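Derivation of every value follows stated rules applied to the coordinates shown; laboratory data play no part. Given the structure is predicted, the values throughout are model-derived calculations rather than measurements. Cβ atoms are built from the backbone, for glycine too; each structure is taken alone.
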Structure P
Amino acid sequence: MFYLILAILLVLFYIFLAPNNVRGTINLMVAVVAVVALFIFLMLAFLKILQVSSDIWVGFIVIFIGLWAMRDIYYLDKPSRKTVRK
């Protein structure tokens, strides 16, 4: 509850009282905190993905190999269609 009140006071200070040079500093600090929070969330998501069952990993690998094979088949040279007329 204390931190919520403190956050509200900081936001009100930023909106109504902060001079421009202080606003620039606060903007920079908020940007750094946002980037660090995003990095932490990405690392936690990656660790959560690593805990997934191995059956799902095998399924993804098989799907990837299948799509890769279909791509290779699509890019094969086309045979020439020389028809012989009798």
Structure Q
Amino acid sequence: MRYSALQEDCAELEKIVGKSADSDLTNGLVIQDLENKIRNLEADIIAKERIILEKSETNNILWGKIKALEEKEENLTSQVTKMEID
């Protein structure tokens, strides 16, 4: 009788441990999945930041060229005005 009670207790303990192991495995897989999603999001953010930086650099280059052309046009206009005055 005592032996069967021990067997029952042992069987219950195995069920609990089995459920716990399954739960731990599931939790581990969920955590790993979340970590992968976080890594992917971080990679997306880095890629988008690079795109924004490249666009900003391109805009700065274009504005520099526009300012240079405006100065050139201003100089030509002032030269034409001086020629008309003379």
**Report entry** At a computed -37500 (helix-only ellipticity at 222 nm (-39500 (n - 2.57) for each DSSP H run of 4 or more, over all residues; to 500)), which of P, Q
**Finding:** Q
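Of the structures labelled P, Q, one was used to calculate P(r) over Cα pairs in 5 Å bins from 0, in percent, giving 3, 11, 6, 8, 6, 6, 7, 5, 6, 5, 5, 4, 4, 4, 3, 3, 3, 3, 2, 2, 2, 1, 1, 1, 0, 0. Name it. Walk me through the numbers before you get to the answer.
Numbers: P: 2, 10, 8, 10, 9, 8, 7, 7, 6, 7, 7, 6, 4, 2, 2, 2, 1, 1, 0; Q: 3, 11, 6, 8, 6, 6, 7, 5, 6, 5, 5, 4, 4, 4, 3, 3, 3, 3, 2, 2, 2, 1, 1, 1, 0, 0.
The read-out comes from structure Q.
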Report summary line: Value 10.5 of distance in nm of label points 7 Å out along Cα→Cβ at positions 5 and 77 was derived from the coordinates of, among P, Q, structure Q
